[in-house]
Structure I
Amino acid sequence: MDWGMKNRLSRLIQADGHCMFLPVDHGYFQGPTRKLEKPGETIAPLIPYADGLFVTRGILRACVDPQNSPPIILRVSGGTSIIGKDLSHEAITTSVQEVIRLNAAAVGMSIFVGSEYEYDSLVNLGKLVDECENNGIPVMAVTAVGKELEKRDARYLSLCCRVAAEFGAKVVKTYWCENFDKVTHGCPVPIVMAGGPKCETALEVFEFVHDGMQKGAIGLNLGRNVWQHDYPVAMMKALRAIIHENASVKDARGIFEDEKKK
């Protein structure tokens, strides 16, 4: 691994080997989803607690202060929206030249294993890795499943993550599931957990994040369960404690309740 690649990864993955990323890329297929109608206002109080921001180039330019920004993971895939025929029909939409121009620490794209467009997304991943390796840029593969939530089990996610690693992804973003250790143990590159649908309670979030960390994840890439929450800063602080301080679920809940009072 060359110096540039190591340097970019070190900006995202902290000295303890863990990371907490804040994804706000949802608008590229969902439009102005709730609490992201004005992304800049939503993320401003959260940025100090994020190790990285997963975002599209449009929102980065329009809503993120270049003088007050965490390292950027740039979303570079897309092509369909929620009213389109198939969310899995994506392509690379942003050039590596643009990634360099925006000084991103990494790029992220979705793969759709098991979908009609599995081949296309995996070939796109391979091409993206080739070009990014030439420029010292890490690639994060996102194991997307669209609306087919029943696929999120350990056997399926193990396959997705391993395939992503085999194609050259340096980090894989995937969903937490039961028996999550089977997913992490079968993937030779670091795994960060996605949030998935919004949970009913903060406790649910703390429980799955803690379990995933204990079973081999290096961190979190979670959006809606933070910025759609009534107390997003409290959520960020509690989750950071789990990620970076090995806090228990009980400790995280205590931090959350204390922060709510402030």
Structure II
Amino acid sequence: MTISSDKELDHLRRIGRICARARDVMGAAAVPGITTAELDLIGRKVLEDAGAVSAPESEYKFPGATCISVNEAVAHGIPGDQVLADGDLVNIDVSASLDGYFSDTGASFVCGAAKPELIKLCDDGKKAMWAGIKVVRDKAPIREIGLKVENFARKGGYTLIRNLASHGIGKSLHEHPHTIPTWDDPKERRTLKKGQVITIEPFLSLGAKWAVDCDDGWTLFSDTGDATVQYEHTLVVTDKGYEIMTLSA
């Protein structure tokens, strides 16, 4: 989507704040002993109380209001009877719509006591996301996003999942520009344009390079089993930079 009015921007700000609230409330509730289904219900309530509709449910018939991925699962985890344990790495991905406008956000958390390497991985996952965000501006080459993220990852000794990309969003969950790489892709020749609505969501890992399918038809696992984190914001491209839609209120 490319916005054409302040009214559209206001709609995106509103649904962005709702998704951010659900993400943060769920993150605070991700403590040892809670099941992923219970955590999902918390997120569902935040969305429904605000009048928002879960995007994975409405768009893809996903069996949950949110995606909750634990440990070696890196994306699209189905909420269920899994009980979170001390030290688990949990990714929460919230996407929803309100009045026909969509937003998407995600964050990774360590449940309870955390190993130092997981604390550092989470901290650096946020930095990797911001490395990509900070190059966003009108007429910026899309390749710059992946270049900045990959340079950060390499310096830290990390790898990046290369088959899960950022994307356009706005009037649907996934739209043009499709497949925005958060790794360096020399074939990438597109440029960003003022008003475009996109996500930035690198998957930073301690060794994995690919997300692989699971038997349940939804959950994606790291190919090596190594810990992987994802942080994601929805943003609008502006003349000189960007405006984040999914910051905490």
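Can you say which of I, II returns -10000 when helix-only ellipticity at 222 nm (-39500 (n - 2.57) for each DSSP H run of 4 or more, over all residues; to 500) is computed? Only structure II yields this read-out.
Here Cα extents along the principal axes in Å was calculated and came to 46, 43, 32; which of the structures I, II was it taken from? Comparing all candidates, it corresponds to II.
Using the calculated result 23 for relative contact order in percent (Cα under 8 Å, 6 or more apart), pick out the matching structure from I, II. This figure was derived from II. Calculating FRET efficiency 1/(1 + (r/R0)^6) of positions 70 and 166 (r between Cβ atoms, R0 = 35 Å, to 0.05) for structures I, II picks out II as the one with the greatest value. A value of 13.4 for mean count of other Cβ atoms within 10 Å over residues 110-117, calculated from one of I, II, originates in structure II.
No value in this document is a laboratory result; all are computed from the given coordinates. What you see is a predicted model, and the numbers here were worked out from it, not measured in a lab. Cβ atoms are built from the backbone, for glycine too; each structure is taken alone.
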